[in-house]
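Next up: some structures, all given as structure tokens.
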Structure I
Amino acid sequence: MKVSVAPLLKQSVGDHMDLHVQESPVDPRGDNAGLLDADITAFDADIKATHTDPGAYLEGGVRAEVAQQCVRCLRPIHSPVAARFAEQYYATERVETGAPMPSAPRDAKTIGSDFLIDLTPLIREEVILATPQAPLCRPGCRGLCPVCGEDLNERPHDHEPAPDARWAALEKLKDVKD
């Protein structure tokens with residue numbers, strides 16, 4: 001999703017505008033399709049854009065649903081994720097005259113001559129960083145049986161422990177008849 005910051009950059013330094021962006025579910029053919037690469041299925045973000053001397057400062061929060069898999073039982077789940085962010089974008093040209101601005105720091109995010117900021121990469125980065133690395137379908141998930149692979153949440157069970165190979169020779173003595 002691209003937003004124009006040209007109207008903001010025409011105002012005085014320190015002025016701000018509020019943005020609210022959301023999409024549920026994320027359209028695979030829409031502007032935010034890049035979020036699906038991070039398994040983000042829906043999002044809702046509130047952003048405050050402030051005119052700063054080098055460009056625009058975006059701060060806010062995003063709430064998203066991320067499609068994941070329980071690490072214990074492998075069921076598909078949707079994890080709610082919340083993240084806060086703050087990012088400075090540097091203008092490359094003055095909005096009023098088109099004159100070049102002083103160059104931005106090397107790894108800085110910039111605002112091009114169209115004065116549009118693509119929010120998709122910002123939202124994707126922040127949600128990825130806040131996404132749980134080991135999600136569970138529920139706190140007490142028992143996972144899969146290591147012997148047979150069945151889901152222990154649906155059918156709790158135990159298996160006889162495998163005999164210790166070191167005692168196999170003694171087990172043969174039980175079968176010897178006097």
Structure II
Amino acid sequence: MSEGKDSAAMQRALVQFDCHGTASGKMRNDLRVHMRKPFNEGPFELATDEGSFHGGDGTAPPPLALFVAGLTGCIMTQIRAFAKRMGVTLTNLTVDARVQWDWEAKGRIYETGPRSFEVDVAIESDDPEIKVAALINAARKGCFIEQTLGRQNTIRHRMKTPTGWKEL
């Protein structure tokens with residue numbers, strides 16, 4: 001979230017992003033993302049595409065690449081933001097993330113499931129190891145994506161029908 005007096009004054013907030021996607025091209029999706037709450041930011045224009053396996057042209061990263069990039073960028077952002085607040089000096093920061101899924105053919109389609117999420121954080125700092133570890137642990141708790149992955153979630157899907165939206 002954005003830094004500044006607005007965020008410093010808040011004690012609790014609902015954070016909401018909305019995304020509208022439009023199919024364009026063989027497998028390309030053009031996405032328009034807005035942060036709606038607690039601040040209005042965006043829109044941000046993104047795209048996804050697939051390679052030849054799914055019949056795409058590879059004109060943009062596949063959705064899974066954006067997902068892994070989002071996880072990596074989220075923890076990096078929180079580390080940098082929280083380092084200032086916790087008084088930890090960062091000389092250098094790198095993060096390597098590895099995400100694995102299981103994939104199983106089911107006739108002409110397939111099913112997937114998460115296998116592992118691993119995040120390696122390398123921080124160069126003159127501060128004691130215990131202080132750097134506390135920073136990483138605080139950032140983990142502040143990373144929206146990591147917190148989402150660490151919990152069981154309910155994802156609702158609705159389908160538009162001639163009579164309205166139908167819950168699936």
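Of note:
- Across the set I, II, FRET efficiency 1/(1 + (r/R0)^6) of positions 16 and 128 (r between Cβ atoms, R0 = 30 Å, to 0.05) reaches its highest value in structure I.
- Here the criterion is volume of the Cα convex hull per residue in Å³, and among I, II the highest value is seen for II.
- When helix-only ellipticity at 222 nm (-39500 (n - 2.57) for each DSSP H run of 4 or more, over all residues; to 500) is computed for each of I, II, the one that comes out at -9000 is II.
- Parent structure of the calculated result 3.0, given that distance in nm of label points 7 Å out along Cα→Cβ at positions 64 and 88 is the read-out and I, II the choices: II
- Source structure (of I, II) for relative contact order in percent (Cα under 8 Å, 6 or more apart), computed value 20: I
- Label whose coordinates, when P(r) over Cα pairs in 10 Å bins from 0, in percent, for residues 40-95 alone is calculated, return 19, 33, 27, 16, 5 (choices I, II): II
- In this comparison of I, II, the computed figure 0.25 for FRET efficiency 1/(1 + (r/R0)^6) of positions 24 and 120 (r between Cβ atoms, R0 = 30 Å, to 0.05) is attributed to II.
- At a computed 8.1 (mean projected area of the Cα convex hull in nm², for residues 48-151 alone), which of I, II: II
- Looking across I, II, the calculation of mean count of other Cβ atoms within 10 Å over residues 32-39 that yields 14.1 traces back to II.
- Of structures I, II, the largest value of mean count of other Cβ atoms within 10 Å over residues 56-63 belongs to I.
Read-outs: derived from the displayed coordinates by stated rules, not from any lab. In this text, all values refer to a predicted model and were calculated from it rather than measured experimentally. Cβ atoms are built from the backbone, for glycine too; each structure is taken alone.
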